[in-house]
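Read the figures in this text as sums done on the coordinates, not as results from a lab. Not measured: the values here are computed from a predicted model.
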Structure I
Amino acid sequence: MSTPIKLDPPTGTRDFFPPDARKRDYIIQKWDEACQVYAYEPYDSSVIESTRLWTEKDPEMIKQQYAFETPDGEQVSLRPEMTPTLARLIMSQLKILRMPLKWYSKPVCYRYEQTQRGRKREFYQLNCDVWGSKDILVEADIFSMIVYMFKSFGLNSNQVTLKFSSRKLIDEFLTRELKLNLSEDEFLKTCSVMDHVDKLSMEDLLQKLNKDVPSIPESIGLDMIKKLSFRKGISQRLSPQESLKLFKEGLSSDEFKSSEAIKEIETLLELCGPNGFDILEWLDFDTGIIRGLSYYTGIVFEGFACFGDVKRAICGGGRYDEILSTYGSNENVPACGFGMGDVVIGEILGDFGLLPDFSMNPVDDIVIPFNEKYRHVAIKVTQVLREKGRRVEMYLKKVKKLTVALDYANKLGATRAINIFPDEWDKEKKVQIKLLREENAESKITFVTLDEL
C-alpha cells in the first residue's frame, strides 16, 4: 500500500474549494468593475520572471523568492510582486506607448515570508498604475478610485481610512525645517523612526533615532519628533485640512511652509474636496505614513481598516517617478500606483460581516427527467434555458425518487426545479416548474410549454 499523501497545501498557500473560489472571484470581480469604471486597461505577464529583475538592486530579495534554475541554466523566480515586471514592459515599449496610460493587473504572486493572519506566501494582488503624468490630479483620481472600491465592498469612512503623506514633504522637512543633510541611507533610517511616531513614546523614539542615525544631534532629533507628533493627545478624528494646519502651525521655517511639497498637498485636498471628488471624509493626512520602498518620490498612501482597537493595512502605494532609471533606462517616466491583496481585504470584509453567502452555488434551474426515457427531453429543456441565459444544471443520476432529486436541488441552491412527467409531456408537451425558494412552494407549481419557460 502506498504511503498516504499529505492533504494540506504547501505552507502559505490555499486550496480554493467552491465557496472559497466564489469568494476570491467576488473580490476580483469588484476590482475589475472599479478598474473598468475608471478606464484602466488590463495587462499581464508570465508568473515566471528573471530572478535578476529583483536581486539586481537588492541581493537580499532572494531570501523572499521562490527561485530556481531551469534545465538550460536560466535563473528564474515566481514573481513576488508586479511592479518590476511592469517597469520592464514599459521600458520595452517606451517609444510607442501613448501617454498617459492607465494599466491594471490582478496577478497571483509568491513571496517566501513568515505567514500570519492576512499574509500568505501565495496571493492575488490588484495593481493599478498611471504612467506619463506628474500632475497631482493623478493621485486625486487614484484616491477616488480606491474610495469607489471601498464603497463597492460595502465599507464606509468610519471603517476604513486612506492615510497619506509625501516623500517630498519629508525630504523638505528634514532639509528646510531641520537643516539636515542626510545620506540616502540615513534618510531611510530616519523615515523608519518616523513610522513609529504613533506607536512609541517620545523617549523611545529619541532613543531609537540616536541609535539608528547617530549623526542627527539630539536637540534636532527631539525637535523633529515633537513636530511630527502634532496629533498626540488629540482624541477626536481630524479632517485632513485640520491635520495639515496643525502640522504647519508647529513649523518655524516660512520657506518650508510655502514649499512645493506643502502646496502639492493643499492642491490634492482641494481636488478631493466638495468641488472635486468629494472624498475628504475618507482621507487622513498623517506624516507617519512612510512607505518602505525607497523608490517613492512624492505622495505615499495606505488604506487602513479599524476593527475595534486593531488597525490593518488594506492597500498602499505612491508616486515613483524615477523607477525606470533603477533598471538601467536612460529615460524616466512619471508614475503613480498602488496594490491591494485579496487576503487582507477578504478577512476585513469578513470581520465587518460584508461578505455574501458563498456556500450555495448560484444555480437558477435544475432539470429532472422522470426516468431514462425522458433524458432527451431534459437535454432539450436544459439547452432552451441555457440559451436564455439561465444558469442550469441537469440531474445527472438515475431518478429513483423525486424527493431525492429535489433534496439535491435544494442543497445545490437552485431556485426552480423543472420536472418532466410522462402524462404532461406525452399529452401536452408541458413540463412542471416548481419554485424552491417560496415559503409555500406547493402553491407555486405551474405547467408550461418550452416556449413559455
Structure II
Amino acid sequence: MLTQIAERLGSEIEDLVELEIHANGATVRQAMGFHVGYAPPHFSYFAELAASYQWERQVSTPAFPTLSTNVIRHEPLGVCVAIVPWNFPLLLGIWKIGPALAAGNSVVIKPDEKTPLTLLRLCEIAHECGVPDGVINLVTGPGAEVGARLAEHPDVDKVAFTGSTAVGREIMRLASGTVKKVSLELGGKGAQLLDDADLDVAIDGALFGCMLYSGQICESGTRLLVSDTMYDLVVDRLVDRASALKLGDTTDFNTDVGPVISARQRDRVLAFLDSARQSGAKVVLGGGAPLGERVTKGYWIEPTIVAEVSNDMEVAREEIFGPVLCVLRYTDDADAIRQANDSQYGLSAGVWSTDHERALEVASQLRAGTVWINNWHQIDPALPFGGYKQSGLGRELGPHALDDYTETKHVHIDLTQKVERHIFGALLSESPA
C-alpha cells in the first residue's frame, strides 16, 4: 500500500508542483527538483524500510544463556501527530507520515494554514490506495490553537514537529504533561567554511547553499567563513555571480529566485539587514525589496551579500530565513571551527576544499547533524537528518527512522524455572511444603 502511494505521488508530480509553487512561492525548478521531486523516492524508502525492518528478534543474555530466552519487539505507538511547516509541506510531511504509517500507527497531520493543499492531496491519494478511514487524518488551523491542543492531548502518543526553535520548546512543554514522545527538527544557522577550494565550484555552491528557495530552508548555509587570505576575492566573486540571479514568475523555468512567504517575513528580513548595517557590516549586494514588473506579485527580497560580518552580530546569530548570505573572516582552521560552532544551532555545516583529508578533519570537529563536503542540500532518505544543540531532538530518515515511531518491548521467557527459583530466593527462603 505504501509503495502504491509513492507511485501515485510520482504520477502526479506536475499537479503537485503547481499546488506547491502557488502556495509557498517556490520556483518551478526548485519544486520539481526538491519540494515535490524528492517526495516519491522518500515515501518509497519508508515502504522498503518497513519490509526490511527487524520488528522482532530473539536474544540470549550473558547471565543466563541457556536457561532463558528473550524477545525484543517493536510495536506501534498509536496516534502520531505530524506538525508540518510551510516551506516544504509535502516533503517534510512525508518524513513523518511515511515512518508513522510504516510502523502501523495512525497519523494526524497538522499543516501550516498557508500551505495545506499538497498534504490534502496526499491524504486523498492514501484513501484512494486503500488506507482505512481514520488511519491518516488532516486538521487545519492556527498552530497556536490547533497544534497546541494536539501536542497536549492525552490520546496522542507522539508529536513530530518541524519549525522554529521557540515553537519547538513550546511543543516540548505541552507534550511533557502526558510524557509523550517528541521529535523536533528546528532552526539552523549553517556555516560554510571556504579556503583551499576550487572557486568556480565553491562560489556557485555557497550561493546554492544559501539562496535556494530564497534562503527559507532550515539547513541553509547562511554564514560563509572565508580565509583572510582570499576574503576580498571571494566577496567580489559572490557579488558578481549573485547579481546574475533572476527574480520573477515562479512558474517560469528561467526564474532563479522567488518571493518570501509573507509580508511579515519580508519585513523581518529587512529588519535584520538594518541591524547589520547599524552593527558595521557592509551590504555589498541587494539589501532591499526589488522593484519592477517581474516582482509585482508576492513579497520580495533582493539576493543579498553582507560582508565584514562578525560572529557576534545579530545577523550572524539569528535565523533570518531570507536570501541573505553573511560573509565572515577567519585566520586559520581552529578559528574557523570555533566560529562555526559558536552558535545556538547545530543543524548543518559544510566545507569547500580540494583537500579531502583536511576537509574530513575539519568536518569531524563541526558540531552539526549534517556536514557536507563540496556540496549542500543533499538529503538522502536512507541517511539520518537532524540537529545538535537547539536545532532539534532526534533524527528523521535513515535506517532507524522507524525506531521513534515504535515502542520497544522486552518479553522474557524462562525455559527451566531454575532462574525463577533462584530469583525467588531473594524473598522466599523456603519452598512451600
Structure III
Amino acid sequence: MPFFYGWVIVVVGALGMIGSIPGQTVGVGAFSDALCEALHITRLQLSYAYMGGTAVSGFLLPIGGQLLDRFGSRRFFVLASTCFSLSLFMMSQLDHIRHGPLGWITNSWHAFGLELNLGSFLMATVGFLSIRFFGQGLLTLAPRAMLMKWWNRRRGMVTAISGVLVSGTFASAPALLLPLIHKFGWSGAYALLAACILVGLGLIGWLFFRDNPEECGLQMDGKEPVVETEEPKNPDLVMRKEFTRGEALRTYSFWFFTLMMAFQGLFFTAISFHLVDLGDSLGLGGERLSHLFGSAGLITITTNLIVGFALDHIRLRYVAMVIGLGGITCCSGLLLLPGPLGQGLFVLGLGLAWGCFPSVTGVTYARYFGRKHIGAISGMAMSWLVWGSAFGPVSYAQIKNWSGGYEEAIWVTLVVYALMMVGAYFASNPQRKIPVNEEAMV
C-alpha cells in the first residue's frame, strides 16, 4: 500500500466505536420514554433496570478481555458485532416478550397489588445487560486494543484523531436516533439498527480489522525497528516489560487511572441522565443547561486534539491533573449557577475534563503495561468504567431524594476531583521502574 495500514485502523476503529452508540447511555436515553410506555414501568424502575444490567455487564467484561487476547481483534469484533445485533433485535421485541413468556410473572405480581411490574422489569434488565455488555463493552474493547497495538510513538495523535470522529458522532446521536424512532417506532428503530450493525459493522470488521502490524509483516508506526543510541525525548515511550494482568493490578498507576476513568463515567453519566432536572433544580432551567452542555462540545474536541498530540511528548500523570482541574471547574460552575460565571465555568470545566478522557483511555494501558496482555488488562479497567456509569444516575437521584437537591452530590464530586489532582502526581509509568538488567530478561 502507498501508505501505512495503521491509518486504516484509525478509521475503522473509530467506526467500530461509533457502532456502539445504541448500547451507550446517549443511545439508550433516546429510547427511554418509549420503553417506559411500552413496558408500563416508571422512569425510576427503568433506571434501576439499567443500573442492574450495566453492573452485571461490568462483572463479565474481564472474561471478554481475555477472549480478545486469545482470538485477536478481527474475529473478536465480528463475534461481538453479531451478538450486539442480536441483542438489539431482542430489545425490539421486549413488549412482545412481556406479553408472551413473561406475562404470567407480570400478572401474578399485579394480583398482589405491588407497584413493580416484575416481568417488564426483568426483561428491561436482561435487555440492558445484553446491549451494554456487547455494545458498550466488547464492541469498544476491540477497536481500542487494536489501535494501541498498531501505534506507539504517535499513539496520542491517532487517538486524538479517532476521538474527534467518535465525539462528534456521539454528540449528534440524539438528533440522529430520535427521527428514526419517530419514523419507524421504537421497535422498528431497534430492528433497523440491528440489521445495520450485523451487516455493516460485521463486514467492516472482517474486511479491515487486523490485530497487530506484525501479522501483516509491518512494524508499529510504519517504521522499521531501530536501535536507540540515546535516551528518547519522552522516556514514557520506552517499553521495557510486558506486564501480565496480575502484575498490572498490583501497581498504583493501574488503579489510579482505572478508578479515575470510572469516576469520570459516574459523573458524566449522572449529569447527562439528569441534565434537565439538574438545570431546573439549580435555577437555570433544563433547556438552558442542555444548551450549555452542547456548547462544551467545541472545547471538548479542541482539548482532545491538543492533548492527543501532546501525549506523544508529555507524561500521562499531567493530563490526569488537567482532568482533575476540569472536574473542579465544572462542579464549581454548577454550584455557582444560574449566574454567568457559573455558566462559563461549567462549559470550560466540562470541555477540559471530557476532552482529555478519550486520549487517556486510549493510551494509558498500552504505554504503561505493554501490548501482549492488553485485552485482559483493559478489560478489567473497562469493567470499572462500566460500573461507574451504572451507578452514576442512581447515586445522584438518591442523594437528591435524601437532601432535596443536587448540591450535596456536586460537592462530593468536587472533593473527589481535588483528591484526584493530588493522586495523579504519584501515577508514574511503571516502565520507568524496571531495572535495565530485568529489561534484558523480559
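Here are some notes:
- Looking across I, II, III, the calculation of Rg and Dmax of the Cα atoms in Å that yields 28.6, 98 traces back to I.
- Which of I, II, III yields 26 [relative contact order in percent (Cα under 8 Å, 6 or more apart), calculated]: III
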